[in-house]
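Participant: Next come the structures, one after another.
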Structure P
Amino acid sequence: MIQYIASDVDGTLLHGHATTLNPELFDIIRQLKEHGIHFIAASGRQYKNLQRLFAPVKDDISYVAENGSMCVHDGKIVSLGHIDTDLIYEIADAAKEYGHCHTLISTARTGYTDSQDPDYIDHIRNDVGYDMDVVQNVRDIKEPFIKIAVCDFDGTEKRLRAYFQERFGDRIKIVTSGNIWIDFIAPNANKGSALSNIVSSLGMDPKNGITFGDQYNDLEMLQLSNISYAMTTAATGVADYATHTTDSVEKTLRKFLQTL
């Protein structure tokens with residue numbers, strides 16, 4: 001019996017340069033709810049940003065935000081990760097040494113960057129739609145850290161990921177998140193463990209779900225549920241962790257609804 005649906009956002013529900021979700025998805029989420037099936041948005045994105053993306057159904061769903069570092073149900077935080085402050089400082093310093101990349105540092109309340117690049121700031125605030133404050137120095141931030149991400153508009157696979165993996169891979173988990181981001185994940189936090197926390201708190205069996213994803217930060221989530229779909233455009237090897245592939249979450253869920 002399927003009790004929940006959980007889906008990644010970028011590259012799974014959002015494709016290319018799209019900044020808004022297919023309105024059909026909201027109707028599907030409402031239909032799922034009528035059948036007693038709960039929808040969970042699972043993303044590396046900020047919680048407030050996800051709420052805006054899912055505005056028509058924002059109070060009907062749960063959220064695995066910040067790649068599992070922040071989970072919210074019914075407006076209440078279910079779980080919250082934490083990254084050591086000194087490690088955040090080291091990663092931010094390493095980003096400056098690398099050059100040609102930009103940080104996005106997350107707290108439970110908002111995001112921060114020490115990048116002064118106007119194109120990056122405009123992209124995050126206006127294209128992505130994040131709440132983000134600009135600081136001169138990350139050491140000026142006085143809130144607990146839940147995630148740090150680094151952006152390279154030229155892509156992460158050529159040099160960026162290897163650079164940070166070599167320097168910090170033995171101290172923190174590093175995953176690609178979309179094509180231009182790498183995320184540093186709080187200890188014991190990932191989409192799979194976070195999703196398990198949420199559905200278990202709702203009295204559901206974590207196995208009784210359908211999950212969708214396309215990147216390496218989705219692997220634990222795809223392995224959690226009995227039924228899982230990797231996108232046909234997924235990163236190399238991701239499909240090996242899923243039971244099926246699909247080119248459309250909406251199409252797959254429409255077919256699923258027809259079986260109910």
Structure Q
Amino acid sequence: MFRNQYDNDASTWSPQGCIFQVDYASEAVKQGTAVVGLKSKSHVVLAAVKRSPNELASYMKKIIRIDDHMGIAVAGLTSDARVLSNYLRTEAMRSKMVYGRALPVGRAVNAIGDKAQINTQEYGRRPYGVGLLVIGHDDTGPHLYEFSPSGVVSEYYGYSIGARSQSARTNLERHFEQFADMSLKELIVQGLRALRDTMPQGKQLDSMNTSIGFVGADAKMTILDGDDTQPYLDLLDEGDAAMDTE
């Protein structure tokens with residue numbers, strides 16, 4: 001993308017009907033490492049690739065717990081993700097204090113959608129340069145939402161954002177009809193299989209660069225990192241070996 005006279009702020013439309021600041025923010029999401037989300041009748045799962053800035057740095061956090069029933073995975077600017085995650089935590093806390101109940105997942109994503117949309121129509125603001133996959137379980141069941149810098153939120157059976165995420169989406173589209181009846185373990189392995197398709201040539205998923213999150217009717221929001229992810233990575237390899245022998 002090149003600079004032009006219509007991209008100085010988010011309140012200027014181009015003759016083609018584009019808001020370039022929003023387009024640029026969406027490009028920032030594509031620069032982040034991939035995250036995958038998918039849901040069954042009882043659970044929702046996130047799988048993410050973590051990135052380390054250099055050999056001396058720790059891996060950046062990709063999955064963030066919001067409340068016992070909700071979590072997010074991020075792709076893009078982590079500083080913007082921190083602002084939005086703190087906002088969601090505040091809203092979740094307010095819901096418990098005022099209404100005495102957990103914040104409905106749909107209401108939470110609509111709240112951050114409204115917050116992001118303001119940045120697309122007021123001079124002097126910029127869109128958030130981050131995309132989110134929001135998972136949660138409430139009275140209406142499990143949910144998976146995608147949030148984009150434009151303020152648009154959409155609900156999915158399975159979705160992926162970040163670098164090379166189209167490969168993961170293609171994998172999810174081939175198998176989404178099976179998601180509903182999968183167990184939690186099967187759902188996690190399927191998510192890892194889709195996530196693996198986003199890896200650059202010569203790179204593999206391992207316990208250091210993989211993060212897993214899940215929540216369900218019988219499980220609070222849980223995040224697995226490091227050695228905790230290895231059993232699921234082993235199941236992924238075993239599944240591949242079984243397919244090779246058929």
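Participant: Using the calculated result 43, 29, 18 for Cα extents along the principal axes in Å, for residues 40-135 alone, pick out the matching structure from P, Q.
Facilitator: Answer by label: P.
Participant: Still on this structure, please answer the following. Work out FRET efficiency 1/(1 + (r/R0)^6) of positions 32 and 88 (r between Cβ atoms, R0 = 35 Å, to 0.05) for each of structures P, Q, then name the structure with the largest result.
Facilitator: Q
Participant: With Cα extents along the principal axes in Å coming out at 54, 35, 32, pick the structure among P, Q it was computed from.
Facilitator: Going label by label, the one that fits is P.
Participant: Upon calculation of relative contact order in percent (Cα under 8 Å, 6 or more apart) from the atomic coordinates, which of the structures P, Q produces 26?
Facilitator: For relative contact order in percent (Cα under 8 Å, 6 or more apart), the value 26 is produced by structure Q.
Participant: Which one of P, Q has helix-only ellipticity at 222 nm (-39500 (n - 2.57) for each DSSP H run of 4 or more, over all residues; to 500), as calculated from the coordinates, equal to -11500?
Facilitator: Only structure Q yields this read-out.
Participant: FRET efficiency 1/(1 + (r/R0)^6) of positions 56 and 208 (r between Cβ atoms, R0 = 25 Å, to 0.05) computed as 0.45: which structure among P, Q?
Facilitator: Computing FRET efficiency 1/(1 + (r/R0)^6) of positions 56 and 208 (r between Cβ atoms, R0 = 25 Å, to 0.05) on every structure in P, Q gives 0.45 only for P.
Participant: Just checking, which of P, Q has the largest value of distance in nm of label points 7 Å out along Cα→Cβ at positions 160 and 184?
Facilitator: Of structures P, Q, the maximum of distance in nm of label points 7 Å out along Cα→Cβ at positions 160 and 184 occurs in Q.
Bear in mind that the values in this text are calculations on the coordinates, not laboratory data. Everything numeric in this text was worked out from a predicted model, so none of it was measured. Cβ atoms are built from the backbone, for glycine too; each structure is taken alone.
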